[in-house]
Structure I
Amino acid sequence: MHQDVPDGAGSPPVVRATIPELVARAATLARPGTRRLLGVTGAPGAGKSTLCAALLDALGEQAALVGMDGFHYANVELQRLGRSDRKGAPDTFDVDGYVALLNRLRTPPAGPLYGPAFDRGLEEPIGSAVPVHPGTPLVLTEGNYLLLDDHGWAAVRGCLDEVWYLDVPPEVREQRLLRRRLSFGHEPRAAAEWVTTVDGRNGRTVETSMARADLVVHLDVPEAGGPG
């Protein structure tokens, strides 16, 4: 893991790292008999899901993943609120519900807690889909807005022990996002427009929160699999 010089005083450290190096760092948080929460954030298409999948695969029963996207408002609620055309924006999530679950996860109860998941095929959240057992020492959570201040998101940061920000050039993220939307059957022109407008706007919002991270990561990973 190579550390670059931060841009200025008070800036988080910036590292160039491979997935195995980040697995090793996460493993130091996964100590039996404790419970830590690690957040992975970054703009759409930064590779959050890819990294978290690799962490889960490497850490096995020592980790569980409860993603922010499981707290998307359902499509019917987005329609009622008039926000369907910008799904994924900061005000299209149940932030209070997300914060409440993170707080519950910090102190494990006697039995498992269940978090929601997001089904990209259905484009809908699925409730009580992810069990987190009381003996699991590390809970991962990933999403765009873990470090945002607006719309109630400021409460998330205090629930997390560490937050990593994945920093990826916009053109790389856009290519990944377009491939992802096409893979789910979206029409090419509509997919490209969504990536440049909705995802692009959300990405610029996320970038404003980078300075609040504990670590900014430039991830060295082959271009394979879906982005996060």
Structure II
Amino acid sequence: MQPDIRWRREGDRTLPVLLWRWPAPMRSIASSPHGGGLGVRRWVVNAQVPAAYSRRDPDRHLSKLGVSLGLPGRGVGMLTAADVRANVEGLCEGVEVVATVGLSQPILAADREAQRSSHLAGTINVVATVPERLADAALVNAVATATEAKVQALMEAGYHATGTATDAVCVLCPEEGRTAAFGGPRSVWGSRLALAVHSAVLAGALASDGPGPGVAR
């Protein structure tokens, strides 16, 4: 599921976009600004933006980007300030993961002293495909499993962090066929997803420039 790389203009800059397309619609669960939630999707984009990106309408922005790329139907759109060309892949027995790992602003999710921030600097975006149809509850569980694997990878890379404030995940599976009921880390597909996400995020974290102020590595 290696994505294509497209290019677009963003102000006075030319920036890359990762693009996935499938011949048949895919069931998707995503936490992305565009095409998030549960639904049927035909494409995914992971668009690089400047670190100072401050638009308040990322959904509309990504919708227009999909149109400009000639993408049909509904899709999933993600944003990141990380270099999307430095994406990393994780594979495990049919599960395929591609992650872009930006860690310029790592955080702890339950940090009472942290201030809210709207910055998009960094961002860990994970796109995963599972070859068997997952039930709705299994898709929800798969997001939790992927997130747990991401955090484990960050810890092993030496980051005292759970991610960044703008991380996104998208898990896709076929719309047809027999349905797997579970997506937890000890289920068949959940365990494979965890290993694939862990592999990709660990590789990306180890290649990162390092943590931001106040977060130990």
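What follows draws every value from the coordinates through simple rules; no lab data is involved. Not measured: the values here are computed from a predicted model. Cβ atoms are built from the backbone, for glycine too; each structure is taken alone.
Each of structures I, II was scored by relative contact order in percent (Cα under 8 Å, 6 or more apart); the highest score is held by I.
I have 0.60 for FRET efficiency 1/(1 + (r/R0)^6) of positions 101 and 173 (r between Cβ atoms, R0 = 25 Å, to 0.05), calculated from one of the structures I, II. Which structure is it? Please list the in-between numbers first.
Numbers: I: 0.35; II: 0.60.
Attributed to the structure labelled II.
Work out mean count of other Cβ atoms within 10 Å over residues 45-52 for each of structures I, II, then name the structure with the largest result. Don't skip to the answer; put the middle values down first.
Working: I: 24.4; II: 20.6.
For this comparison of mean count of other Cβ atoms within 10 Å over residues 45-52, the top structure is I.
Highest-scoring entry among I, II, by mean count of other Cβ atoms within 10 Å over residues 77-84, is II.
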